[in-house]
Structure P
Amino acid sequence: MSSYAGAMEEADPLTDALVQSAFETIAVLSRVSAEHDLSLTLVRVLGILRDRRLRISALAGFLGLERSTLSGLVDRAARRGLVERLPSASDRRAVEIALTAAGRQLATSVAAEVRQALAPHTASLAPADRRRLQQLLERTLTQPGTGAAK
């Protein structure tokens with residue numbers, strides 16, 4: 001028996017629900033990103049940079065990638081006009097990555113499409129239940145050692 005099969009035998013209902021939810025969410029993200037000719041990693045970059053500028057090392061940390069890997073992705077996104085490299089306001093030697101106007105518009109469109117596609121999954125919940133689910137999920141994503149980042 002593979003370790004995956006053994007793990008599935010031991011799965012509890014909460015783990016099962018989290019995994020199924022992740023599969024559904026990834027399917028939506030994959031479909032929306034493909035419709036815009038974006039990788040899932042680039043979708044994450046657009047989401048992370050929506051409200052901030054970051055040095056490539058910080059962005060790499062959010063994504064769990066090596067700087068060299070991320071540099072290539074940033075280069076490709078810059079050629080598409082989605083991001084730009086700007087001088088850091090706090091350190092003249094450093095460069096920060098920021099969304100361009102086109103990148104911000106695309107990030108907004110992708111977020112709206114994902115929100116619309118995921119809405120049926122929570123439509124049966126009362127507004128208070130949706131808020132509670134959000135709060136609970138946010139708590140799980142901020143636990144030390146999870147590597148999760150917005």
Structure Q
Amino acid sequence: MFETYEINSSTLAIVPITEGISKIIEEDNVFTVSKSPTEIIDDSCKYFGSSYQGRFEGTKRLTGINYKSPIIIEETRNIIFFPTSSPRFHNCTWVALNQIDNFEKIKNNSVITFKSGQLLKLEISYGSLENQILRATRLESILKKRKEL
């Protein structure tokens with residue numbers, strides 16, 4: 001188990017296992033870190049020069065979203081993550097927007113297929129997942145337009 005982790009362009013998702021322990025899913029690797037998903041998000045934001053709170057405020061200003069907000073981890077490489085529930089809940093998984101290939105409904109749950117071919121089953125409704133992806137995509141679109149100016 002690792003003590004720290006910085007999100008990078010091969011990070012697919014950060015999944016809570018128990019309180020304070022997360023599973024990191026990368027394109028070629030899966031391992032555990034002794035931090036919550038939100039702590040890892042915050043550490044990674046700080047690594048790239050901001051903080052979770054700073055990125056949250058930025059998302060709110062750019063999009064008006066202030067609940068279950070997508071977060072820009074690193075803008076030059078377009079690393080944007082979104083939560084599957086409120087980050088205040090210990091069962092919140094964070095997913096990399098730019099790593100998603102497809103997502104589908106399986107009974108009352110959802111499954112994401114990543115570009116690497118890996119699958120991630122989530123215990124959230126298809127509509128909720130679709131909404132989170134749309135919100136993250138909106139943030140990405142606003143960011144791209146600002147870069148072009």
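Readers should treat all values here as calculations from the given coordinates under stated rules, not as data from a laboratory. As the structure is a computational prediction, the values presented were derived from the model and not from experiment. Cβ atoms are built from the backbone, for glycine too; each structure is taken alone.
Between P, Q, which one scores greatest on distance in nm of label points 7 Å out along Cα→Cβ at positions 20 and 52?
Largest calculated value belongs to P.
If P(r) over Cα pairs in 10 Å bins from 0, in percent, for residues 12-91 alone comes out at 19, 51, 28, 3 when worked out from the coordinates, which of P, Q was used?
Q
Using the calculated result 3.2 for distance in nm of label points 7 Å out along Cα→Cβ at positions 36 and 76, pick out the matching structure from P, Q.
Q
Ranked by distance in nm of label points 7 Å out along Cα→Cβ at positions 60 and 124, which of P, Q sits at the highest value?
P
Identify the structure, out of P, Q, from whose coordinates helix-only ellipticity at 222 nm (-39500 (n - 2.57) for each DSSP H run of 4 or more, over all residues; to 500) was calculated to give -10000.
Label of the originating structure: Q.
With relative contact order in percent (Cα under 8 Å, 6 or more apart) as the yardstick, tell me which of P, Q scores highest.
Max of relative contact order in percent (Cα under 8 Å, 6 or more apart): P.
Can you say which of P, Q returns 21, 19, 15 when semi-axes √(5λ) of the Cα gyration tensor in Å is computed?
Source structure: Q.
Computing mean count of other Cβ atoms within 10 Å over residues 100-107 gives 16.1 for which of P, Q?
Of the options listed, only P reproduces it.
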